[in-house]
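**Student:** Some structures are shown below for you to check.
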Structure P
Amino acid sequence: MSAEVKPDAGMSLCPLGTETPPERELVCIFGTGDLGRSLGQRLLQTGYRVVYGSRRPHSCGPLPQGAQVLSHTEAAQFASLIFICVHREHYDFLETLAPQLKGKVLIDLSNNQKKDMYPDTNAEYLQRLVPGALVVKGLNTLSAWVLLNGPLAGKQVYLCGNSVEAKQAVRELATRLGLSVLDRGSLSAAGEVEDFPLQLFPEWRLPLCLATGLTAFFFFYLLIRDVIYAYVVQDEDISFRIMVSLANKVFPIVSLIMLSLCYLPGVMAAFLQLYRGTKYSHFPDWLDRWMLCRKQLGLLALGFAFLHAIYTFIIPIRYAVRHKLISTVVDEMKDNKTTPFDFDNTEAWATDSFFVLGIMGFFLYSLLGLTSLPSVGGSLSWREFTFVQSKLGHLTLLVCTAHGYIYGWNKFMRPSTYKWWTPPGYMLCLVVPSVVLVLKLLIVLPCVDRSLGRIRQGWERMGPEEGRTSIRATSF
């Protein structure tokens, strides 16, 4: 609505600490941009009544249906919670509203373009402009798109402010929206809260570094073994293989290692719990960080597997492959001979098994990736999600590892395989997944699984200071 509408008689100031039904509570939003409109739409859907404060109430553009628009001065008089959805550069008008904003809760949602853009934080600057108001910094990690389209249930937001009552009022509103609120303390923590939206993929940093490092290592490793070796030793220029053949070796290697790194911290944590005899001891920080980024590791592994599948499909249409196939046929016709078929079916079995395991591995990969989507994973029960991500995940690792072993089934003992006394890349990539599978096999042994299950149910092994090694139960 763009026309000025006066609030009805039912609109009254809602003092802090009073319990009012959500459908009767009025909130105010300063700012009619994308963020303000999206926030107003979500608040209206939750049951709040919304009034916008605008410097141009008659021409501020379309607003959510059911919202009202007034001037800043008028809108500030009818709500105790006021969302500030304008940039810091436009805060000056708030100073003139200091009398109307006295005692009101101002929720600062602003963000900057980069860190340390100003000598002080936006929230502290706002508090100085309106010293009589109760400024709360928070909800600034919510984008306009998420507010309008995305699910908010369980999404974590941060709050900080000097008034406990003001933060409690904002917490109640955020909880009604379905958000999970984390209190960061006083307004002095506003800098930390304002920096959260400026972080670039913080949960992806370690997985991306691992993927980049592994890709670079194996690319140059295989470049030396395959291309440079052929040029130096065999005087053959096969540099054209770098674009497809070499890349199609790097992608599956990195994918398999990343997938195994996704499940290695889990088995390490299990053995650590068995060693300590309790689940209540904290894991080392490095193991905690590793376990928190397992989803990202798995998604990157799926991405490399997807690239491997695409590259494999285009191999038959490459010029080098077509030329080699035609040349082989022509040579056999000239020599009037054919390549004999392996009547023992060894090669045929190995080739078909290799392709089938690759297809099945990619299929299981895709299932794991689909269940990581919130819309899919949210529809699964805890047991179903655990089954897919654990049991099906280890099955995926087993199938993909077997795919690698069959690829080199008749090459492991050939001297020609070890160029410059170095093993091929697929041998190196099988080390980590093999270790993970062996450790997982030890964990699922009945005697080990029984002990681990009791520990995870709350049992603890007494230390030597108790003078015995019995097991005691602890309260949950």
Structure Q
Amino acid sequence: MILPLFLAFPLLAAAIAAVSPWRFLRIALMLGIPTAGLIGGIWLFQQGTIAHSIGLYVGGVAIPYVSDEFSAVMIIATSLVALFSLLFAVFAGETTSRFFPSLALMLLGGVYGALLTADLFNLFVMVEIMLLPSYALLAMTGGRSRLAAGRMFVLSNLLASTMLVMGVGVVYGVSGTVNFAALAGAADEGPVAIAMGIVVLALAIKAGVFPMHTWLPRTYPSTSSAVMGLFSGLHTKVAVYALFRIYIVIFDGSERWAAFIIAVMVVSMLVGGFAGLGESTIRRVLAYQMVNGMPFILVMLAFSTSGALTAGIFYAVHHMVTVGSLILTTGAIEETYGTGTLSKLSGIARRDPWTSTFWAAGAFSLVGFPPFSGMWGKVAIVMEAATFRSWVLIAAIVLASIGALLSLLRVWRRVFWGKPPTRYPSTLVVAPIKALPGGALLACSLLMFVFAGPLFDVCSAAATSLLDVPGYTSAILGADPIGVVQ
């Protein structure tokens, strides 16, 4: 019975926060739920594969909620990034808006529900629960361009959601079920493969994969840093989780799509790596690093072995932590100096050595330099690509990493190097409390480097649970399954 509570508690907390006249209670709920989610995720990891059918209906009829090591790892990672993003929102004063905590909690509830559901239609519902508060969060925070960006965000996600629900409908029409377990292996060929292709395309849009990526760098930087950090760790990673689960369970990890996956991801890597060179603000450069990071994770589906999926999961956690750190550290700079435009900043390293160190270290991690998690993540991906002699992929990884390095070096040279601008008083520096959330996530990246061995064991357990399709399906369907696609 505990699994539905991951959805129920955040939504209940959101309702309480919406009517509560006490700001301290709203903040306590906003920070308490991701903390509880972090603890709950650790507990779920220890339980292995468990399932609960809503209403206790038989397998294949009920809406199932399932947790295994893979979903538990994603719950832990999303809760961690959400906690520090929301903590930054408190320090930056964004929680003075009465409904900010409620919207953030509603978003988090949708994320937990999406990570635990084993039903395609319920996945669509959870995604919509995520999106509804996201529209408001984007519109109520950020600069003047937030409303225009909000329109782009709404249109892009409405298109993807429409495609998603249409794909789910077609899947039901050709198979008679939308249950993950009942559909296991059904999309290897035939009508279900075509129907599931629509679902995969919709999720690829939400993940920001080339060529459906342009909405992301045009919308995320227009909101506040706290909300962008929240979105970076939640929205695209839920789509990544769903793509991993669908491809392994429903497509049975088919090798026939390997060449296509590699081709799309190679182009996406290169576009994300080099496109940041043309941007004018720090967060727009970082938005393209989000586009650059998605294919590093998803390309491992082309191989779908335990080692490849382990590398992909490790890189996903690294990317969530590192990009979150960079966005929140950038937010501390913007909150202090009133801008994130490259041409209006310089010499920050002289004024704020600690904040600058946090940002530089995050950039090192993103590119793949030691002693941060990005090095082990990229080494693992390159090693898996070498195992399958995918030399084109390895070359693309190197080139995309060079592009990311050049983009981030450009930011460092324009923002952190040189003489401090005279337009700001010499006493103006970033408040330590605002640099704390980004620094805390950076510390997580450092710990991932130091304790890479145990963490790879955790990611390996997550990959093994993902590949254990028989165990996953039996937990969902039980002894009396109904509606299994033959």
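Derivation of every value follows stated rules applied to the coordinates shown; laboratory data play no part. Note that the coordinates shown come from a computational prediction; the quantities given were computed from them, not determined experimentally. Cβ atoms are built from the backbone, for glycine too; each structure is taken alone.
**Student:** Looking at distance in nm of label points 7 Å out along Cα→Cβ at positions 196 and 396, point out which structure of P, Q has the largest value.
**Tutor:** Values: P: 2.9; Q: 2.2.
By distance in nm of label points 7 Å out along Cα→Cβ at positions 196 and 396, the leading structure of P, Q is P.
**Student:** Follow-up question, since we're still on this one. State the single structure among P, Q that was used to calculate mean count of other Cβ atoms within 10 Å over residues 420-427, giving 10.4.
**Tutor:** Values: P: 15.5; Q: 10.4.
Source structure for this number: Q.
**Student:** As an exercise: mean projected area of the Cα convex hull in nm², for residues 348-451 alone, calculated from one structure in P, Q, equals 9.1. Which structure is it?
**Tutor:** That value comes from structure P.
**Student:** By the measure relative contact order in percent (Cα under 8 Å, 6 or more apart), tell me the structure among P, Q with the highest figure.
**Tutor:** Q
**Student:** Now, a different point. As an exercise: helix-only ellipticity at 222 nm (-39500 (n - 2.57) for each DSSP H run of 4 or more, over all residues; to 500), calculated from one structure in P, Q, equals -24000. Which structure is it?
**Tutor:** Clearly, the read-out refers to Q.
**Student:** Hey, another quick one. Compute percent of Cα pairs over 33 Å apart for each of P, Q and report the one that scores greatest.
**Tutor:** P
**Student:** To test your reading of the models, identify which of P, Q gives 0.9 for distance in nm of label points 7 Å out along Cα→Cβ at positions 156 and 220 when calculated.
**Tutor:** Numbers: P: 3.6; Q: 0.9.
Of the options listed, only Q reproduces it.
**Student:** 16.5 is what came out when Kirkwood radius over Cα pairs in Å, for residues 76-235 alone was calculated for one structure; which of P, Q is it?
**Tutor:** Structure of origin is Q.
**Student:** The value 11, 23, 24, 18, 13, 8, 4, 1 for P(r) over Cα pairs in 10 Å bins from 0, in percent, for residues 260-371 alone was derived from one model only; which of P, Q is it?
**Tutor:** P
**Student:** Assign the value 3.7, calculated as distance in nm of label points 7 Å out along Cα→Cβ at positions 52 and 404, to the correct structure from P, Q.
**Tutor:** Q
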